[in-house]
Structure I
Amino acid sequence: MTVVTDSRPTGSHPIAAAADRATVPPLRSVSGADLEVPVVDGGTRRYVNLDYAASAPALTEVLDELGRVLPYYASVHRGAGYASAVSTTAYERARQTIAEVTGATAEHQVIFTRNTTDALNLLAQAVPAGVEVVCLDIEHHANLLPWQRIGATVLTARPTFAETLRLLAAELARPEVGLLAITGASNVTGEVLPLERIATLCAETGVRLAVDGAQLVPHRDVDLAALGIDYLAFSGHKTYAPFGAGVLVGRSDWLDAAPAYLAGGGAVRKVEAERTDWTSGPARHEGGTPNVLGAVTLAAACRALSGLGRLRRDRHERALLTRLQDGLDQLPGVRRLRIFDDSTDSVGIVAFTLEGYEPGLIAAYLSAEHGIGVRDGKFCAHPLLTRLGCAAGAVRVSVGLGSSSADVDALLTGLRRLLDHGPSWTYGDVDGRIQPTPDPRPAPAWLPELTAPPAPCQG
């Protein structure tokens, strides 16, 4: 099926020239910063990565740490060899680093997992029997489906924070409720939730607080002790360490009492033919050979982020976010998504729809004709997208430490050109995803061929 491209909105849509606004350079060097990608006209473009919220590129500091540790890579906790001793020390030092930068106390454990989803599934199976869990309908599926599976109460967030807090207060007052699981920042709109006020509600009602920090930790400092957070989950691949590790930082009592998350080597004290004595502490849930390099690089990313200082990070992100929001608001037919009418704080994420254009076509066009990477779909947040009236999904743009004003301007220029002239190429449905038809872009020399990506994530 060929996508119709001539039914587009018309009208003026002035965007202030880039020269009229201050230039914002990248704050940190990241992998892929100089990547050139092919476009359908036969040329190449500098790749404009505006998809940090999906997976952030590696910081240079993280790659440096990987290079230092990789020659010593060996199995941890078991080997007598020198490389094994080095790897074990590096792995446990990574655990200590993450505890320090997240404000963990002696009551908290730092457990390495595969990602945020894995961490929250681990926590869900550790909730004691009879303890009810509450969450909101705005959550990423990683912080919804594990709780849904154990019968959690899913509340529909209200149009304002004030109303939502009143709703939560009433629900948390029920004596059966023992845990509130909530996101720190929306992966769809970037809105930051008022965690201090939410933590206060939890403290007043004796309810524990679990925070999905996947989108918050890459942008903000999170101090568990200062905020009163009981459990924090986040991923390396969103925190500038894309090497397959995540972490759950959480109170020990539930975790030590829970069944071992992975039954296997390293999680035990003693095994007999008919019974097993499981160990306590992080090892209880880290069965098997752990992802040493993932843990070490995640800790390196956390150190680098902490060393930047909040003011520098905030200033860089705020300049880019304001530029992006203002530019989108000047384009006719653009609707920026928002959950709460009274939210005033966001991380570098913006989701929008454009009247007359499918989100998939916009993403395909930006990639094929401008070398710009964005995300389209429902962002693993079906209930929220449905409530926001986006049955067909939306487009999400996200910035990070390696982003610049030139990246934002490239996006706005590409969208303006789409509105003025429509796509210059033809696009069609290829296995459920809109793609250029034909697609002449070659694969890199080391890859035999490019295959059509799957349809936008519906998970």
Structure II
Amino acid sequence: MRADLLTGPVDGLDEALAAVDAFDLALVAGLLRPQPSGTAGPTLLADAVTGTPLAARVAEAAAKAAAGAAGEDHFVALAAARTALLGSVHDALLDRVEEAAGRTRGRAAASEAGARPEANLLAAARAWLSDLARCGWQGIDHEVVSGAAEVVTAMLPDPSLRRLASLLDGFAAELAASCPGSSMERLPVRRWADLWSRGMLLTVPGAAATPVTGTADGRLLPLGIDVQEHATAAQAQVHAVFEPADGSPSRLVRASVSVPKPDTVVGAGIWQLMRPHMSLLAAAGEGRSMDLTGMPVTAEGDLVWSDEHARPGEPAEVFATARVALPTATAPATAPLDRHPARIAVPVFLESYTARTDDDGVLTFTVAGVDLRVDTDRIPAAGPLTPGTVAGSGACVALIRWDAGEFAVQPLAVETTVRKKVTSVHAGAWAGGTADKAGVRAEKAATDAAKVLSERAGRLLRK
């Protein structure tokens, strides 16, 4: 791996992010009325897309926003410009990672027109998001935020609107927990602007088009499991190499399962909630391949997992897959609305590095003379992998991510020496069950919590 390519400057990156940051700051105060401090954001955004098909519409929107007279269409144009800029940053960074990994990337396919959702619901969502932009994050209160409730309730029964409904529901919950905005000392400026702009674009008819889906027949070789856990939800995403049965080039794919959860279920207990929905978790935890027949897969490399299209295959050691199959696998294309630096997660194999931990506890890999920060905060509590194990490793299967202006490494599995024997330790090793004492205790606690909640729910229903 050419780690040196991950540290060099990227042309235009700082300028693009500066324009995005300026617009995001304008959303803090709001665009309801002209404000000298807020005019620079929309103007810089318009300047950054000069010469593109968006130029004229964004220039008009910026002028209206500076005068405090922006309408819904103007907010859509500004959201599109912001998304396009972050998309260009995503593409530039991803090209750098793929070049470092020596990997090629597939081309994006055109999306298919999906079901046309009701225009009045999209308009209602757009109106609420526009109100947020006008009042700004410092101007939010419960009255403004509560306007999303009726919109979300009306959207949820329509499958074509659930993506937008889920975004609005989560966004409104975050805003409600922060009201009034004027009392907040620190604001998640980039995050809220991300949610606002994505939501605004999803209100455009056709933006949430159905991705092109084919079928996959062949062998799936898991690389590792990325676990994301929140108070009320958890997700496991399996990264893998897929070897088509027809002998065509292998490619990188993903398979995900998401579940709601009570906040009392944490750590290894989340596997109990996920296992019934995806047999791949057990295979990945056990170091086994899966044989797929007719498995739906999108052009972006996401398997629409169904257990009826999969059966357990032969043992497949992760580090053998990483050394032999990963370097030649083609990376999938990225859907247009998913082009964002925060979504970069590229599987790579690292070895012959040295690891060190500084006085602040920051772990760093030095790969061919290049320092790469290890994102230990992303190591899940739902597995045996720990920062200490990573620090003592000699080889690593990881995801390359980009955060806070630099590339970082998220370990999925490592090889380390235990009692003079090379041993592999995986973040998702407990996905299929475990005899590890810590894992057993966590699963028992989750079982007990689930029983208590079930009994309480039963009593409430009987009342």
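No lab work stands behind these numbers, since they all come straight from the coordinates. Remember, predicted model here, so these are calculated numbers, not experimental data. Cβ atoms are built from the backbone, for glycine too; each structure is taken alone.
Upon calculation of mean count of other Cβ atoms within 10 Å over residues 22-29 from the atomic coordinates, which of the structures I, II produces 21.8? It traces back to II. Consider the structures I, II: one of them gives 24.0 for Kirkwood radius over Cα pairs in Å as calculated from the coordinates. Say which. That value comes from structure II.
From which structure (I, II) was distance in nm of label points 7 Å out along Cα→Cβ at positions 150 and 174 calculated, if the value obtained is 2.6? Only one of I, II returns 2.6 for distance in nm of label points 7 Å out along Cα→Cβ at positions 150 and 174, namely II. Which one of I, II has relative contact order in percent (Cα under 8 Å, 6 or more apart), as calculated from the coordinates, equal to 15? Here the read-out was taken from II. Each of the structures I, II was assessed by mean count of other Cβ atoms within 10 Å over residues 70-77; the largest value belongs to II.
Which one of I, II has P(r) over Cα pairs in 5 Å bins from 0, in percent, for residues 94-253 alone, as calculated from the coordinates, equal to 2, 9, 20, 24, 23, 14, 6, 2, 0? Source structure for this number: I.
Ranked by FRET efficiency 1/(1 + (r/R0)^6) of positions 270 and 406 (r between Cβ atoms, R0 = 30 Å, to 0.05), structures I, II are led by II, which has the greatest value.
In this comparison of I, II, the computed figure -10000 for helix-only ellipticity at 222 nm (-39500 (n - 2.57) for each DSSP H run of 4 or more, over all residues; to 500) is attributed to I.
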